1. Given a value of 3.4 for distance in nm of label points 7 Å out along Cα→Cβ at positions 68 and 372, point me to the structure among I, II it was derived from.
2. Of the structures labelled I, II, which one yields 60 when percent of Cα pairs over 14 Å apart, for residues 276-315 alone is computed from its coordinates?
Structure I
Amino acid sequence: MAQDSSEDTITRWRTKSVERSIADTDEPDTKLRKSLTWWDLTVFGVSVVIGAGIFTITASTAGNITGPAISVSFVIAAIACGLAALCYAEFASTVPVAGSAYTFSYATFGEFVAWIIGWDLILEFAVAAAVVAKGWSSYLGTVFGFGGGITEVGAVQLDWGALLIIAFVTAILAWGTKLSAGVSLAITVIKVSVVLLVVAVGAFYIKAENYSPFIPPAESGSGGSGSEQSLFSLLTGAEGSHYGWYGLLAGASIVFFAFIGFDIVATTAEETKNPQRDVPRGILSSLAIVTVLYVAVAIVVSGMVNYTELRDAETQNLATAFSLNGVDWAAKVISIGALAGLTTVVIVLVLGQTRVLFAMSRDGLLPRPLARTGKHGTPVRITLLVGAVVAVTASVFPIDKLEEMVNIGTLFAFVLVSAGVIVLRRTRPDLPRGFRAPWVPVLPVLAILACVWLMLNLTGLTWIRFGIWMAIGVVVYFLYGRRHSLVGNRAGG
């Protein structure tokens, strides 16, 4: 009777058991090579998190939205990420399978929710990789005096700098994940050194008066109107979200973009030698390192120049703060660090994208032949497909103001993973857990509330775009995914 009930549940909800997920990792045609250690995962985490956020968003957010309180916005975002990171660590140690939030959701909420979160992650990683690739292209021109330009190819404007970085990243990822980790380590050393230089040199130019007022008075109407306002300010009738407490909260939602990436560590669980121990270490270590660096940089930058100077500057990035203080050599070094930083960000974003699509294809929700691995133990077909799509998107289409689309997708994934920890603790208390998040269910509930709060501080227009993307995903699932699902076919549903 219990078995019949279980089969009925599988047919209705199509939940993929943890045991089934782990068993699928041994299929010869779709087997990934286990070659990563906790140090490799920490490098991946730091590689992707220290990038566009710290080199560009810090200065622009301080100048336009938060003022000197930017450091508090970083702390708020870090707390939300930390709560979610503990939940990710437990899940990754319990279900050490590629796919991250997609795989976790499949084991707890069922196939439809798993598809929705997988579709959501496709948006997150693809848009983020394209945005960062275009940023890399612009820095290429700044550092070397070439690249970053737009070339006319017939009726199309081609950003060949973005095309170049995506081609490079695709090649090394297709060759092997361990090679990618080695390249990321070498480049990460450079950019972390640059960040430390920013803190060490910038500290000598801090002026106490630049911290006053710490939370500038709100500027009515400066946060846009209608759908350009944060959803929270729209719901509460506020006129704008620049400066003041609304600005502080909106700033936390925006600088959250700077933390995106630690969750990608979970997508490599299947390629880790000892995932139960090493994945939690990699996630928590990378988040701790970048949080300290981010807060230090935020304090230094907001102390070096008054927020009004950043607001009025033609360009708004870390180099701007040094240029305004006459330290031009440091500005040049920062540009080099940014170029290096964005390189590793693209590497890990594309890696995360390929592993999510790999897991969805192996489950039959996308064409299963895509999941076949090559002689180097990597999903070469998916890697080449992702590389091509991101390259076209980044090099041909104009991309701006899409950071918030990445943020809302990531926060949505964090909510489901945090809720999933509570569900799996209740439904499968017998599962071995290499890492157990403390204070369950209180901690996951706090993580959910923190993420929802940050989502509310994103613009109404971002919510509209997100809703449209999700609606498209639902259509694709019912037209293709549901009919080709291996779990559904095994259950006869």
Structure II
Amino acid sequence: MSSTRQDGPRERGVFRTKSVEQSLADTEEPEHGLRKSLSALDLTVFGVGVVIGTGIFVLTGKIAKENAGPSVALAFIVAGVVCALAALCYAEFASTVPVAGSAYTFGYASLGELPAWIIGWDLVLELALGCAVVAVGWSGYIRSLLDSAGAHLPQALSGTHEGRFGFDLLAAVLVLVITAVLVAGMRLSSLVTNVIVGVKVTVVLLVIVAGACFVSGANYTPFVPPSQPATGGSGLSATLIQLMAGFTPSNYGGTGIFSAAAVVFFAFIGFDIVATAAEETRNPQRDVPRGILGSLAICTLLYVAVSLVVTGMQKYSDLSTDAPLADAFKAVGHPFFADVVSFGAAVGLTSVCMILLLGQSRVFFAMSRDGLLPRVFSRVHPRFGTPYRSTIGLGVIVALVSGFTSIDVLAELVNIGTLFAFVIVAAGVLVLRAARPDLPRAFRTPWVPVVPVLSVLASLWLMLNLTAETWLRFGIWMAIGVVVYFAYGRAHSRLHAERPPVRGR
């Protein structure tokens, strides 16, 4: 019988790895294993639910006006291809290691404990801040609807605006309600998400069909507007690529399409969360790859269709930047559909918030189960089969963050965290292929090493297009994480007490 099976850590230092067999065995522990209840359809709905949010109604027109003109549709295709490269890598890992934690778990199996901790720490930041950002945005839509109905919240309960301090009650309440739904079980969470996503996609399709009736071919000329130099920032507000190489991106033209792709890429953030639910999937080897790739394909098609509609309804140079799709309907004399857009955005953000909090709690749960965070957070509810302690604790923290923090302070840190996770997963595919060629892989990333290498390069390129200030904040958070690891995680890791297998075993 082959002796390639690895039950113990191959290293005893900070780069000790947790074998796939160990990770799978952990999921069988009665008090620390999650209940399997999800299908490929559920996972696809999760992916669509978290990706399709207010961005489809705002970002498509905004980038068309400022960066690419009608060719923003091509920018979405480019960004979709970059995401597809990462998705192929995620699909292999999730089908090989169907364990909660997504990129954290994949990193632990391939790159070692410290890299895994770093990516887990990164994901906690990404998903927590992402959920808070979405909750604040949702609150803004609901306040607007309440104002239209003649109901007004006190300023003190409407969040921090224009230098005035306040608590965003609606954002905090949304997070707490979603936390309760997630604690009550994945089937209920999936049912709620299915209903919300169904409404949201129906609204998007209605907007596409209705908007297509008002498209004018003249608005697509020129489809790729002439190139113009982009006005870049200076100092910490400049992109890292500008500071490193003096490179300034351009708007419009051929290069403008790729500059726009660096921006619209962030409209795709979230499809990777499907991988965090692998442990709760009935047939993860088959269904997780389908969920990841299927949701990404659907979202790309919807983004391209909406971008073509909005640039066909109104000349790209005349689009508004705050609510381009809604204002485009107003410009053609149909304000009813503008209200439909606002309703779709508000509904859409609810599912985005839920799935971000779901992903965050699963990463935190996986890190706790490995001992890198207190093990008390990895206990599952005896009735609901969910990691209720980590879900409740994180839900309360996110509710407070969303209640007291302005949306502008949070947004960009979410972006760099996602790209960093993409780099780790793509690199991990290469490492695990070399270290464990014997592992059964239900889904195999095609054209290895080309696809993982291209994924790493594409993600790094987009990271270089983020501001130096974002990099600085990200670096500070990562430094705090390293300190926490050496102060607590390293000594409390479950692998720390284990010894390599006895020689001759």
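Rule-based calculations on the coordinates, nothing more; no lab input. Bear in mind that the values here come from a model prediction, so they are computed numbers and not experimental data. Cβ atoms are built from the backbone, for glycine too; each structure is taken alone.
1. On the way: I: 6.3; II: 3.4.
It was calculated from structure II.
2. On the way: I: 63; II: 60.
Only structure II yields this read-out.
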